[in-house]
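Multiple structures follow.
No value in this document is a laboratory result; all are computed from the given coordinates. Only a predicted model underlies this, so the values are computations on that prediction, with no experimental measurement involved.
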Structure 1
Amino acid sequence: MSRKFKSDILLLCITIVWGSTFILMKNVLDSMSTFQFLSLRFITATIVLLLIFHKRIKFLNLEIIKYGCLIGLMLSGSLVFQVLGLNFTTASNSSFITSLNVLMVPIFLAIFFKRKTSLSSVIGVILAFLGMFFLSGGLNFKFTFGEFLTLLCAICVAFQIIFIDRFVKNQDPILIGIVQIAFSSIICSIIWIFTGSKHIIFSYNIFITLFVTGVLGTALAFTGQTFVQKFTSPTHTALIFTLEPVFGLLFALIIPGSNGTVEILTFSKVIGCSLILVGTIISELNLIKLSK
């Protein structure tokens, strides 16, 4: 297997893990605030990474810290803007607008970095975007403050993917990933302090969720992303990440929510998942070579 194909497989595994966290996070947010959860999630991830890669810390330099903090700013910014936006808009609007990052990545690359995108990726992006439209239930055509905040979230996601591609070429991606997550934990903890907190009653469910989201979904996933993006394109990464809500739906069909019920599969969601899957597959193909 080529390095690019191995990278795609690892990105797909990361996406599956992220998809599994939706229902887990939803089930614990009754016991703690959003920013309490985000802070504990990133703190857990930072501790795990420091335990695993503590010998690399001595190789930290100013460039890695600068790049890691910038990527971490985009990562934490995407989470903060999405959470704040959900206070003023619907979950379907938030999901759809956040998915705009798959369009923004190739556009920003062309505008700011003069990089062209292959025909296969363009068609894949369009199909994936249409799939997100159906999967999220479409968009209520009004642009409120909530939609604006969510649009900022999508911009942050796009630049996080692009910055990783730009900065990991000549630096240790593991160290950049550690700094990214540590910086995100600081930002989320500061917001937790300023927004107040409620008493957390830790339970088995919370510990399991923090393990899955903190260790697997953050420490290994985000650090793994910074590593494998050395071998694939930002547009391709964004396309694979559109599979996250597809896996989120699959897990929601299996794992009951806090009310004891599972997600209901609708025709619109089937169409949406199918378009995203087809778009991702097409992006792997060289259409010009195949046509010849």
Structure 2
Amino acid sequence: MASRRVSLLLGVLLAYSAAFAVSAANFNQEFDITWGDGRGNILDNGQLLTLTLDRTSGSGFQSRHEYLFGKIDMQLKLVPGNSAGTVTAYYLSSQGSTHDEIDFEFLGNVSGEPYTLHTNVFTQGQGQREQQFRLWFDPTNDFHTYSILWNPKHIIFMVDDMPIRDFQNLESKGVAFPKNQPMRLYSSLWNADDWATQGGRVKTDWSHAPFSSSYRGFRADACVAVAGGKTRCWRRRRRHRGRGGRSRRRGRRGLQRMRWVQRKYMIYNYCTDPKRYPQGLPAECSMQ
């Protein structure tokens, strides 16, 4: 029964995702490059953004809007070649010691070895919910779409519309869930060779610098935080009821695809690491 409920909800969310895609936004209008001293650039009349890392500094940007629920898409092309030691971070986050956060982080590797896709969810300042994946393609050859679908019941991580992770709202079972704090979208390219590649054993080779990641195709079908604690949401052109057999079929397919990705490409799951939790695994691990 629980699997049926999850597949139906996943079907509704994936149908929502397909039905309400909006046109790609202009980076000049939606983002500010916040650090890097000229190492971040917006090009092609606002349709392309690049971040660069060299021995002196990395770079980063953030959205001008804060979002509370919706679907966020970004196309990324990652640092090619020997990217060991580098991290390209792409995430939603609020501010403060009790912040919420939804993370994609791409951990570079030596030439010919795959990137590690690192995901995490923070609620009220508490994270440590890592799941890591190998991608089934080379993320440096072309742009691929990385999406966060966030509503009051689920956070779904997606790669090229393939669901790879579903963090469910289990507040009724005592598990905190991000739902009250609006979050900005951030991204950065930085040096993390103390931990990023093989636990820090492989360091950044600066002879390959400068390193660069590219961004395009940003879409936000989301509610935007405005003054007075209110939100403004995109007006839908049509309603999607998300009911019936079609959503169930979509949900079953989505659940099967997510389980396929996790079976073949997941390389770390905090819920299967009992050595890390000698007092017992986090409560959600037995309920997701």
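Key figures
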quantity	calculated
Identity of the structure behind 9.4 (criterion: mean projected area of the Cα convex hull in nm², for residues 127-222 alone, calculated), options 1, 2	1
Parent structure of the calculated result -5000, given that helix-only ellipticity at 222 nm (-39500 (n - 2.57) for each DSSP H run of 4 or more, over all residues; to 500) is the read-out and 1, 2 the choices	2
Identity of the structure behind 40 (criterion: relative contact order in percent (Cα under 8 Å, 6 or more apart), calculated), options 1, 2	1
Of the structures 1, 2, the one that 15.0, 42 was derived from, the read-out being Rg and Dmax of the Cα atoms in Å, for residues 39-158 alone	2
